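Take a look at the structures listed below.
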Structure I
Amino acid sequence: MSARPAEVVRGRGCGQCTLCCKLMWVDEIGKPGGTWCPHVVRGRGCGIYAERPQACRAFHCGYITTAELGDEWFPARCKMVLSSKETGLTALVDASRPDAWRAAPYYEQFKTWARQLIPKGQTMLVRVGARCFVILPDEDVDVGNVTPADAVFLDIAPGPVGPLYRVRCERARA
């Protein structure tokens with residue numbers, strides 16, 4: 001997956017999936033992540049589609065834009081929405097299935113992406129509600145509760161048998 005402008009993979013669509021309408025933060029309408037948007041018509045889509053916020057217009061989940069992902073990555077099935085940005089990849093996980101990201105084949109793929117992203121200065125994050133995990137090649141770091149305005153950084157230093165990773169979070173000022 002990359003942070004390039006999203007193009008929808010031929011033959012893919014949202015169908016009856018509206019999970020992004022639950023998991024995404026939408027500041028324009030004051031919608032926090034992990035709560036259903038008041039405008040969603042579950043199983044059908046956005047009830048204000050023509051007037052939907054810009055954040056919703058611009059968003060396409062990783063399943064819709066990444067041909068290499070199989071049907072097991074369909075958000076309604078895996079209970080995760082993949083989001084790509086310049087800073088890396090984030091898997092937003094439905095709190096009704098908080099450990100979905102740890103199951104096969106997802107966890108193994110997150111580890112692979114972490115190994116690919118780190119040399120580019122990017123991170124692989126998993127968010128379950130406000131709780132955030134940084135996926136590293138050798139461990140997963142629970143950063144605790146993180147808001148969308150907070151910044152998560154990965155510092156890398158040479159170690160005796162390979163790189164040493166240190167995760168830090170800079171909290172947004174109120």
Structure II
Amino acid sequence: MKVVTKSRVYPHSIEDVWTAITDARALAEWLMPNDFQPVLGSKFRMMVDPNPMCNSTRTEGEVVELSRPARMVWVWRDFDPKGKVTETRVIWELQSTPEGTRLTLRHENVQNLSFFTRLMVSMGWGMMMKNLLSKVLRNVQRGAFTPGAVPLNKRYYKAKTVPADLVK
């Protein structure tokens with residue numbers, strides 16, 4: 001497997017889905033603690049506490065393509081506990097549909113990850129897009145996110161060792 005692809009239709013406007021994937025506070029609730037900014041060329045960090053299901057606890061990324069509200073591309077660099085860096089790409093594409101918005105995520109170049117990590121990446125994106133992103137979208141109205149959709153103790157990660165500036 002070289003690409004993990006996940007696609008879901010959400011009963012929300014394209015602007016609201018865009019907000020859910022670009023607002024740092026929203027990303028922290030459904031993905032990971034971060035310092036993300038939706039600006040072309042911006043660099044960001046995402047971190048979680050070490051856990052047995054996730055080989056990487058730190059990700060550094062860069063926004064390499066941005067076409068609001070239809071497409072965003074990240075370079076995604078995972079750092080494993082031994083310092084090995086694996087670079088992949090995450091592509092977000094949004095399309096308005098009669099039912100709302102189709103969000104398609106493609107995580108490319110995952111062939112360099114271990115089999116177990118590829119499996120966790122595939123399952124993780126699927127679960128987060130189905131469960132947590134749907135909850136976050138309930139707190140997005142007219143392109144504005146209100147924190148509190150997914151309390152810290154209900155997220156798929158722990159953040160006791162994550163720098164406070166990343167935990168929203």
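Every number in this text was worked out from the coordinates using simple rules, so none of it is lab data. Only a predicted model underlies this, so the values are computations on that prediction, with no experimental measurement involved. Cβ atoms are built from the backbone, for glycine too; each structure is taken alone.
Details
- Answer label among I, II for the case where relative contact order in percent (Cα under 8 Å, 6 or more apart), calculated from the coordinates, equals 15: I
- Of the structures I, II, the one that 1.00 was derived from, the read-out being FRET efficiency 1/(1 + (r/R0)^6) of positions 69 and 109 (r between Cβ atoms, R0 = 25 Å, to 0.05): I
- When Cα Rg over 2.2 N^0.38 Å, for residues 21-76 alone is computed for each of I, II, the largest belongs to: I
- Origin of the value 15.4, where mean count of other Cβ atoms within 10 Å over residues 61-68 was derived from one of I, II: II
- Test item: helix-only ellipticity at 222 nm (-39500 (n - 2.57) for each DSSP H run of 4 or more, over all residues; to 500) calculated as -3500, pick one of I, II: I
- Comparing percent of Cα pairs over 30 Å apart across structures I, II, the highest figure is found for I.
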